[in-house]
Structure I
Amino acid sequence: MLAEYPPQTDEERAALAQEFASGAAMLSRWESDLRQGVSTAKIVELPGANLYMFISNEADVIRERRGFAASLPGS
């Protein structure tokens, strides 16, 4: 989004930085909660992926799903 709509003023840059920091803190909390609740959870980060990561990063998603399936008992 920043590539299409770069901030035009210092105020816009500050607001975007604050929004980014808030989102990063929330994501960190969610990851922490997941790790505490599911000790065997594996979190995979896909830089540059979009909401439809199964399209934008198809090979990564397939690789991770196959690895997960192979780790299941009886596989």
Structure II
Amino acid sequence: MENRISAARFLVSSNGRVQFPLLGEIQAAGLTAQDFSKTLTAELGAKYLRDPKVSIEIETYRPFYIIGEVNKPGEYPL
């Protein structure tokens, strides 16, 4: 029997951490999606699940801003 959490969405907070069920806050800032996936897999495997499978997809990036003497200053998506 396979248990599955699918299509869960999590936000990275301003301190670079994700609040994840069972595990609490997990550091995400500074990690690639692949590295973060490995971290979650290892934590879940060590504490709660046998052979967990975790995949990460970045849904939205934070915007960046252009200011100064440019034609169109403002906020732009990445």
Structure III
Amino acid sequence: MPLSAAGLRLNRLDGELVLSPVRETLCVPLLPLADWEGMRIPVLEVRRREGAAVACVSERDLLKGLTLKAPACRLEPA
């Protein structure tokens, strides 16, 4: 269910990660991208700022090889 809230679409063949969060205030762990041995999980955090949804993904190094897109909100660096 949390991945649905993030609107996560992961296509490893095309190297694309698309996030389309369903709310403007949201914090969701992106479990399919976790580094379980290193005990690290990227987290999508979406907040409303200046009238727009702003998204930030932590642990961006775990997204290596993927192009991150978030068409419904502005992406900020972690």
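Looking at structures I, II, III, which one was semi-axes √(5λ) of the Cα gyration tensor in Å calculated from, given that it came out as 34, 12, 10?
II
Matching task: -6500 is the computed value of helix-only ellipticity at 222 nm (-39500 (n - 2.57) for each DSSP H run of 4 or more, over all residues; to 500). Pick the structure from I, II, III.
II
The numbers here are math on the coordinates, done by the rules we state, and not lab data. Here the structure is a predicted model, which means the values were calculated and not measured.
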